[in-house]
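FYI, it's all coordinate maths here, none of it is from the lab. Because the structure is a prediction, the values reported are computed rather than measured. Cβ atoms are built from the backbone, for glycine too; each structure is taken alone.
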Structure P
């Protein structure tokens, strides 16, 4: 992919900055858009297309990453979505058990190589 675009939805500035730097190193030509709320992400998604959305589960604002994922699933079906959280994997899977196809999950803390491996599928 020539110029991939990644939407990062993360309200922890330190983590977001670290993820941004790592993504720029790994995907040099990528456009990386960072927002802190699901509401901001929904606005960005209505304005442009992204090759992948990487979202935290717990966000500032009134909506969660799960709410954003459901919005993407309904309105942006072709946009891959990766959820990340400090929540244990078993707890995430339990929370998502009613969903037929929950999004891929990246537990925090993670090594950047784990992130790259997951995103390479979509970029």
Structure Q
């Protein structure tokens, strides 16, 4: 998760530096001023709006994904002798045949044990 955020910030920084270097070029005598007709948005303003929406929605996506990974689910483990045990597990702590419970116990399942994820109430 932190890698995605750092990568996004890195890309935003590179774009910002590129934009600053492009605008710091020495001015030429033949500079043409583009007038924006009334009622129309400039291209630069549209780019800022699009980048703003991209940052907003990606931030919302990462926040909701982070919250979902930290939600508690109920896991039922059934042994070969039909002994049933239920555990509370964070969604992100559930791996293939191993998980960590909410109270910190590490459970590793054998080949003959069955794992069920119960629906949330």
Structure R
């Protein structure tokens, strides 16, 4: 990534609302899971592994930042969905079958859609 692109990305994140940051994280996780599937088809195992690792890191961060005290019920539900997505990513990495992430992609796409709507309404 170029220096200018890194500066733009840094400025975008530092000025974004918390909801916009969550939306961006979903976008990143979805992008990396799709990349993993593409790299699987191209038999590029190194890049597949890197894409799965990056998606795993994003979903792990989403899970780690849940506020169980402020919203216990929602946090519990999201925690279960994130746990499911992480399990699918782990299975894909362990078995070498990136199609195992398809259910996780569907879950994350649904969450992305919901948070995007929240962001749009808040704007």
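With distance in nm of label points 7 Å out along Cα→Cβ at positions 79 and 111 as the yardstick, tell me which of P, Q, R scores highest. List each step's numbers first, then the result.
Values: P: 3.1; Q: 1.9; R: 1.4.
Across P, Q, R, distance in nm of label points 7 Å out along Cα→Cβ at positions 79 and 111 peaks for P.
If helix-only ellipticity at 222 nm (-39500 (n - 2.57) for each DSSP H run of 4 or more, over all residues; to 500) comes out at -12500 when worked out from the coordinates, which of P, Q, R was used?
On the way: P: -12500; Q: -14500; R: -28500.
That value comes from structure P.
I have 111 for volume of the Cα convex hull per residue in Å³, calculated from one of the structures P, Q, R. Which structure is it? Could the numbers behind the result be given before it?
Details: P: 98; Q: 158; R: 111.
Only structure R yields this read-out.
Could you figure out which one of P, Q, R the value 28 for relative contact order in percent (Cα under 8 Å, 6 or more apart) was computed from? Don't skip to the end; give the middle numbers.
Values: P: 25; Q: 18; R: 28.
Attributed to the structure labelled R.
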